[in-house]
Structure 1
């Protein structure tokens with residue numbers, strides 16, 4: 001991990017933020033920015049995660065996906081346990097630098113989701129349902145699992 005606290009510079013103004021050549025991420029009150037992770041070859045959304053300054057810096061330095069786990073309150077090197085390491089092909093930031101999009105190739109089983117699926121987004125919500133009924137249904141569109149989570153995570 002990083003030995004010292006990571007400090008990204010603050011943008012000097014809107015013009016510098018939107019058109020400057022220096023990364024000046026705008027982390028939220030919780031210290032995170034949103035990261036949308038896509039398959040580098042197909043463009044499929046694999047996952048949405050969060051990065052703090054340290055995980056963003058580690059991603060840039062190592063070329064592998066690092067996140068901040070909000071549920072565990074710790075750094076998370078994607079694939080450290082499962083072997084499904086995300087190799088970064090491209091890292092983009094948006095116009096106001098409060099989100100990133102990361103295009104990756106996944107090693108190991110090729111799955112991103114802890115359920116063994118290629119993508120964490122394996123369920124579709126059919127439109128036209130009435131949410132007031134309290135019974136909005138989802139459809140599985142993720143295909144077969146690429147691995148059995150019990151074999152990988154032992155749970």
Structure 2
């Protein structure tokens with residue numbers, strides 16, 4: 001699957017029917033991922049054109065790993081595949097929102113938790129610190145990732 005170049009006409013880009021994602025200078029769009037059942041924010045990742053095309057074609061979420069510099073089928077190792085229920089784009093098509101159902105342990109984070117957003121930033125005496133939300137791992141990442149978590 002190939003994507004057309006975004007229209008330079010703002011009205012066409014923002015109101016038209018053509019999906020023409022606007023990839024940044026590194027060839028990526030931001031992907032916000034929420035649970036399709038309850039709306040919980042699960043993760044934020046990035047997609048290149050190949051990852052986005054595979055996601056649209058297969059209905060299974062694929063991303064671009066900036067740290068590994070490689071295509072990444074989410075859940076391929078852990079079994080926590082993300083089945084896309086709905087895919088949306090924002091007004092200027094430079095970000096996408098995936099509503100997903102997570103298979104396996106219903107966990108998205110490599111730490112074994114359901115969401116990657118399991119800590120809150122707290123201002124404390126002029127310093128910022130993190131406080132956990134009490135969520136626990138749903139699987140042992142050391143077992144799943146063989147020490148690569």
Ranking 1, 2 by distance in nm of label points 7 Å out along Cα→Cβ at positions 54 and 110, the structure that comes out highest
1
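Computing FRET efficiency 1/(1 + (r/R0)^6) of positions 6 and 70 (r between Cβ atoms, R0 = 25 Å, to 0.05) gives 0.90 for which of 1, 2? Write out the running numbers ahead of the final one.
Working: 1: 0.90; 2: 0.45.
Considering all the candidates, the number was obtained from 1.
1, 2: which one has Cα extents along the principal axes in Å, for residues 14-77 alone, as calculated, at 36, 31, 20?
Numbers: 1: 33, 31, 20; 2: 36, 31, 20.
So the calculation was done on 2.
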At a computed 2.9 (distance in nm of label points 7 Å out along Cα→Cβ at positions 22 and 38), which of 1, 2
1
When 1, 2 are compared on mean count of other Cβ atoms within 10 Å over residues 62-69, the highest value belongs to 1
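Bear in mind these aren't lab numbers, they're just calculated from the coordinates by the rules spelled out. Being a predicted model, the structure only gives us computed values, none of them experimental. Cβ atoms are built from the backbone, for glycine too; each structure is taken alone.
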